[in-house]
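These are the structures, in structure tokens.
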Structure P
Amino acid sequence: MKLPESYYNRTSYVGTIITAISLLLILFIYILTSFFMDGGTYIGLLLYMLFPGLLILGLVLIPIGMLMRVRKIKQGKSEITPTHMVIDMNNPKHRNAAIIFVVGTILFLILTSIGSYEAFHYTESNRFCGGLCHQVMEPEYSTYQTSAHAHVKCVECHVGPGADWYVKSKMSGLYQVYAVLFDKYPKPIPTPITSLRPARETCEQCHWPEKFYPNRIRNEIHYLADSLNTQWNISYLMKIGPSHGSQGNSEGIHWHINRNIKIEYIESTPDREYIGWVKYINLETGDTTVYNDIEDPMDEETINTSSPRTMDCMDCHNRPSHQFLTPQDYIDNAISKGDISSDIPEIKKIAMELFTDSYDNYDTARAIIANAINESCRNNYPEFFAHQQQLIKHSIQGIIDAYTANNFPKMGSSWDTYPNHLGHVEYNGCFRCHDGNHKAENGKLIRRDCNLCHTILQQGLNENLVSVPFDDSLDFIHPVDIEEEWKTSICTDCHRYLY
């Protein structure tokens, strides 16, 4: 089968070779991953993006070479006499070229449609989002896999439905690729990310405000930093919604997103850790109340020149899938699971002291953790150290595992980098507004009242728990006696800098 004379040139030859090799590699990798192995992150990148791109490049080079060849002929730089284009299907050469063109075009369109479909799904996959840029995305991808949204695709929250946001995400992704290739990205990645799609268009696809969320009981186990690692339990009823579903979001924590209520605020710092000005609007009656921080009031000029943010889900649930546990939490969890033995004297205290400073890398952290625990047991409890080597070794590994699951030195990411606005112990969270310092002109305060959000049903030492009936509540007892200080201070004053 003879091809047109214009095909016989170096550019078209190169295009043909690139096309043939790319096609063969695509087929080879596809067969390999289909029958012998699961395609990894980089296999998908080759199969659906790199090799198809080379295939298209080769196909484009073929007609370019032919056009360049025809131009040379017309300029008299080639030995073939130029002629006008004539397609004669009775001519075997023309017929063969037409058949090749038609069949090739059909195959190309089929392969392109399949490849485009697969490429679309690949770029929407969690593996692509979390695994391709491994170092950059390691903190977020690791914490995502242990979150409540681990079975929700990244794009369902970060992009959402619709072609417009898909295009926006891919356009912003071009800069992100550049930033990664040339090491132009910040460490850690700053938050909050202002370019994210509004929560009403993503979160509320599943968690719409009108949906009733019942109150729930939360049980927590903590261990004190004493020689016995004393266990302290607390159970409380979280008032997520009202007492009965027919009341909707008329009360409880989710009252903040009631459709008839609008809450605006102006943050005092870019990370939204401190809120100086709050505005409450009843959309049914028009009643409006403005609160200002009486300890650090926001001046009129700042208020007038700022753009208030309307409160939504993300103002409390700011870490729905990427939560970095605090050392108190991940050490308590590890002890409860048995990864760390509470039989080792002062293990909670030692672990807390180990995380006073940050570590440059995992190797340094592992060495310091192992050495500190061994030294403490050897010097302070020599008999225990002599007879419980296996238990100590097991607990050291438990502390290391808990640390590496929540701290990422290369990216500078940890619990202290990314505050979680749910709660009020290690982060300001609820106390950003409910601190008792936000006051309106009419004297009304945004209350700081524990029973607004939860009532304590049970608390105390493991062997001496104090309980009340479900419809009653206990006064909070601080595990360590600090008298009445907890009633007048904010929890973060101590807990954020406890170690």
Structure Q
Amino acid sequence: MSGKDILLINIGGTSKKVYQDLSKEFSAIDPPFWAALTAGFLRNKGFEIEILDANAENLDLDETVQLIEAVNPRYIAIICYSQQANVSTPIMVGVGQLCRMIKDKIPVNNLILTGWHPSSLPERTLREETCDFVAQGEGFYTLQGLLSGDSFESIPGLWWRDGDAIKHNPRPHNIRNLTEELSDVAWDLLPMNKYRAFSWMCLRDFSERTKFASIFTSLGCPYKCSFCAIHATYGEHKIRYWDPEWVLKQIDILVSSYGVKHINIHDELFVFNRRHFLPIAEGIIARGYSLNINAFARVDVLDKISDDDLQTLKKAGFNWLKIGIETGNSRVRANVGKDSYDIEVVRRVIKKSHDNGIDFCANFMFGLPGDDYDSMQDTLNLATELMATFPSFFCTMAIPGSDLYEKALLKGLLLPESWLGYASQGYEFFPLPTEELSSRQILEFRDYAFDTYFKNPRYLNMIENKFGLEARHHIEQMTAIKLKRKLLGD
């Protein structure tokens, strides 16, 4: 492993702090797609790359540093991506600790941070962490410039120290042709046998959870939800696509080389453009693969999709769609820019998809701007009425890079003292307050809503009837784990 130009690191040792005891069985172990994509891009430029997935390898920080020393690369890049921008900030506590430990052992100027959070707060990241560089934007061209030995002043997206001063260049333009410029995903540099699917994806059969991979088929989103932070990295509100044939090629590799059965598609909006998603689904059907796939969709888009298209998705293995319902209150929905459709559309979409055999992992949020106890109860009531197979209950967070974060700073609202305060299942979690409710009240209601939903006999009977007794027991084991909350006095 020696003589590498760059070592890309996916940090480990943070799952317990982020998920508490849920990390033992109920959380996923996700392949670091961004690290593999970055590695493929740089490898195609002629550089020698290695990936250290400390998370999948279950390495603590000391073990991670020891392996970095053994590799002795020219550059060390910690890839601060957790697949979704809205949940990447909590890992920065571990990233900061790892940076300090690396500098104690390897005090050379070659440590760079890239990813969602550093791109959202590049100057703060460079001031607070003991790294040498930060990449703002997608990171591909910035890393290429460093490895090529270009002058710092000419490398797009680079932030660096010059004595006591911090300097930076304009962010690079985004990769425009994903299929040509990001043609290679370095799956071969990942420990593909050590990943684990989300437990809810495997309610029908828990025996093959480790035959799992995740992938992007597009980058970006055209919408402007105030609680979302992805535009801080992309710098735009649009979607760029890989060609369907490229996507099918990656799925071919995952199935034939690694025996993958479960695939999580991380696109913000996979079910959006039928010229993209339909050829992918048809290609999977033509190959005869037996896959279990989850993908993101949007309510108002699904409302316009035909039953024939939904049947095609189902036949291809799209057993799960994740949608952002967010709130059951129309007034609150308008406050966050999701009022282009009403609750009746939500009901219609859920019924249509269930009629076509597709289950939902729906997202609901408590503590959105304007929320009070009555509106949060509206959200819980809607969730109970719709009875999604596996909803996610979140508290609203002012995530760095989001509009809510900027507004919270302007209003002087109390934000988490530590980046771990952004981990929604974590002990230190500290959600954003509203005009009517404190952070404590919102968190208390969220945890109450979680118990109310998942311990509901109607829900548990539905799970047993649809997936079997083992699935019901799995849910009951999950709800037996009580999250400890500092904010609630635990």
- Candidates P, Q; distance in nm of label points 7 Å out along Cα→Cβ at positions 194 and 386 computed = 3.7; producing structure is Q
- Could you figure out which one of P, Q the value 5.7 for distance in nm of label points 7 Å out along Cα→Cβ at positions 130 and 330 was computed from? Q
- Have a look at P, Q and say which one yields 5.2 for distance in nm of label points 7 Å out along Cα→Cβ at positions 106 and 354, as calculated. Q
- Message: Of the structures labelled P, Q, one was used to calculate mean count of other Cβ atoms within 10 Å over residues 394-401, giving 19.0. Name it.
- Response: P
- Taking volume of the Cα convex hull per residue in Å³, for residues 146-233 alone for each of P, Q, which is largest? Q
- Supply the structure label, taken from P, Q, corresponding to volume of the Cα convex hull per residue in Å³ with the calculated value 257. P
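Since every read-out is calculated from the coordinates, none of them should be taken as a lab result. Everything numeric in this text was worked out from a predicted model, so none of it was measured. Cβ atoms are built from the backbone, for glycine too; each structure is taken alone.
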